[in-house]
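Next up, some structures in structure tokens.
Every read-out reported here was derived from the displayed coordinates using simple, explicitly stated rules and does not represent laboratory data. Not measured: the values here are computed from a predicted model. Cβ atoms are built from the backbone, for glycine too; each structure is taken alone.
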Structure P
Amino acid sequence: MLRFLTAGESHGPSLTAILEGMPSGVRLDPVVLQREMRRRQLGYGRGPRMQFETDTVEFVGGVRRGKTLGSPVALSIKNKDASIDRLPAVTRPRPGHADLAGAIKYDHRDIRNVLERASARETAARVAVGAVCKQLLSALGIELASHVVALGSVRAKPSAAGIARIRRADATPLRCLDAAATKRMVREIDACVKAGDTLGGIFEVLAEGVPPGLGSHVHYDRRLDAILGRAVLSIHAVKAVEIGDGVLAASLHGSKVQDEIFYSKAKGFHRSQNRAGGFEGGMTTGQPIIVRGFLKPLSTLRKPLRSVEINSKRPVVATVERSDVTTVPAAGVVGEAMVAFELARAVLEKFGSDSLKELQRNHRNYLQQVRSF
């Protein structure tokens, strides 16, 4: 019922996204949209492109007078650095990138034909789509936020944090709530700058206000936790995804992992903790959704790795493209966008509607059913 496509290259004229299935009547605040785009550019250790790309989103279809029409929403983000036709050919593939596999698959002798589309620049379009979906979810009382929980060898101190507190992370250099850990992260980034190296890390996405019963246990492809895992894993450099305490749970006894069930007239069914990250049996439980993405260190290094020239087959060092030292803070914002899209899709699947008013009415009726269960 809801889907999106993106098009465009890193140094092409623009990035484009088409979002189909958005109900009519959703108000899209341009200030909120531009704030989301700016958040993707935050973070100490970003490259020079973040200094001059403003990532302004223009609606070119599906929106009139600030509200969705029910027709496909088309978005355009112009690239200031639109130099794709003037850039030189690339024949030295970079380890860790799509370069070599993409060149072989699509029969390209100029790897630029691959790397321009495989670039993480594409995530600007995803964040724009996610910003639209977040405004739909907000109309239902569902809110999302993200923060950095680890960068390189530094892990932030665990703390109970709701949406309001997590949103304060945007004001910090690395979108991390632990000030002491942030200082150590900055030092590690500075050391990598000097060494010409890169860093990975972990971001966490939190969603609150999600009703129970989104997703389903009946088929593998309808399990919403699996769908979110795929969505987050699709983000550039993400190599693993965790729901709740998934990694830690693998080493514990069952009695220490399950979220016990309680009932009271005031609260209804509730839990005392949320180790499952808001999911049981592929369905939401009504607790906050917690998803973490694990990024490998970025593949483009200023001190390039060994490679092979694709035409001569001679040993060479890999091509060096403009890059960041780390993008973990920005990846969290992209993670929010992907989680927002999949939650919006699950909401529309559950409460099927063509307009926001109809969606809100169906959602309200379902919540009454949940409270009286």
Structure Q
Amino acid sequence: MKYMALLAIPLLLVALFVPLGSISAQFEEPASAGQAAATFAGGCFWCVEADFEKVAGVSEVISGYAGGERANPSYEAVSSGQTRHLEAAQVIFDPATVSYAQLLEVFWTHVDPTDNGGQFVDRGPHYRTAIFYHDEEQKEIAEESRKALTDSGIFDRPIVTEIRQLNAFYKAEGYHQDYYKNHSIRYRFYRYNSGRDQFLKGVWENNEFKISNAGSAAETVSAYPRPDDRTLQSTLTPMQYRVTQQDGTEPAFSNEYWDNKAEGIYVDMVSGEPLFSSADKFKSGTGWPSFTRPLESDNVVEKADRSLFMVRTELRSTHGDSHLGHLFDDGPRPTGLRYCINSASLRFVPKERLEVEGYNKYADLFE
């Protein structure tokens, strides 16, 4: 069980909120055009899901089970070791935004690939790490990435993560999905006490791992780079950090731009990438800045958000990976959409400063 090394009282509190007995179901890969799937086992699937859902280009992550011998396994059966499944996460992503090799970089830098007995506080074979490839191209890139990590010398113990063909993936019970959002306090308590982040900080604070020459993983330099977390904490206000980095929501009618009527564009507070135009801004009555459409649709990522006991569409910036707000279908013409955005995620560039700040391509919008 995930909680074996935690104190008895916290264990009991967690248990009170986790229902038992739900049956999982096989999850089929997405058929929608432009989407692909990747599957990783990295210990507790709550953590793996939370880490991958922050990646720009990832539309959804599903917690589940892979690598075992029984169809439709339950959490209890997997945890007991009866099925030989591993806790895993299936990542649905847009290859035009994030490559499979870049997802591998995220994977390797969020696990202990040298531990063959589990991950951090979670012990047992069902918590071992593995990469489940979906086709031969993924297999080749995964093998190259493992060799690159071994050759880097970052770890002084052998890399034991298996690379295995995916035969089936079974979606875990509903209470495991988006656990880090739906039970954020219990999740944060569990994650801190698991030792995962302490280990990762010790390994990666002074190291970097990039895959070179791995299939489609050629690195491109972003025009809108995302600063590291230390820089963000020192440059953003507490509200800006909470909203953009911790998926927070600022108060309605008490934020910077909800009633701003000036002409100009709104860019991501973190990366500076252009997001919205005042030409598409409208008064929604909600107390937050609202737009009928993005200025640059490629800079706004839509993701499934199942928090607060409902399904919504979260909006994040592509390059900065900032939480922006949510998308609703109650907007005015011509789109019928309402992009409801936190002011704390935005920086307004008035039309008079577009050329000075390097956004002169948008000046024609306001002539």
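Match the computed value -6500 of helix-only ellipticity at 222 nm (-39500 (n - 2.57) for each DSSP H run of 4 or more, over all residues; to 500) to one of the structures P, Q, and report its label.
Details: P: -9500; Q: -6500.
Checking each candidate, the match is Q.
When Rg/Rh (Cα atoms, Kirkwood Rh), for residues 108-243 alone is compared over structures P, Q, which one is greatest?
The structure with the largest value is P.
Thinking only about FRET efficiency 1/(1 + (r/R0)^6) of positions 172 and 292 (r between Cβ atoms, R0 = 35 Å, to 0.05), which of P, Q has the largest value?
Sorting by FRET efficiency 1/(1 + (r/R0)^6) of positions 172 and 292 (r between Cβ atoms, R0 = 35 Å, to 0.05) in descending order puts P first.
Where is relative contact order in percent (Cα under 8 Å, 6 or more apart) largest, in which of P, Q? Walk me through the numbers on the way to the answer.
Details: P: 23; Q: 16.
Max of relative contact order in percent (Cα under 8 Å, 6 or more apart): P.
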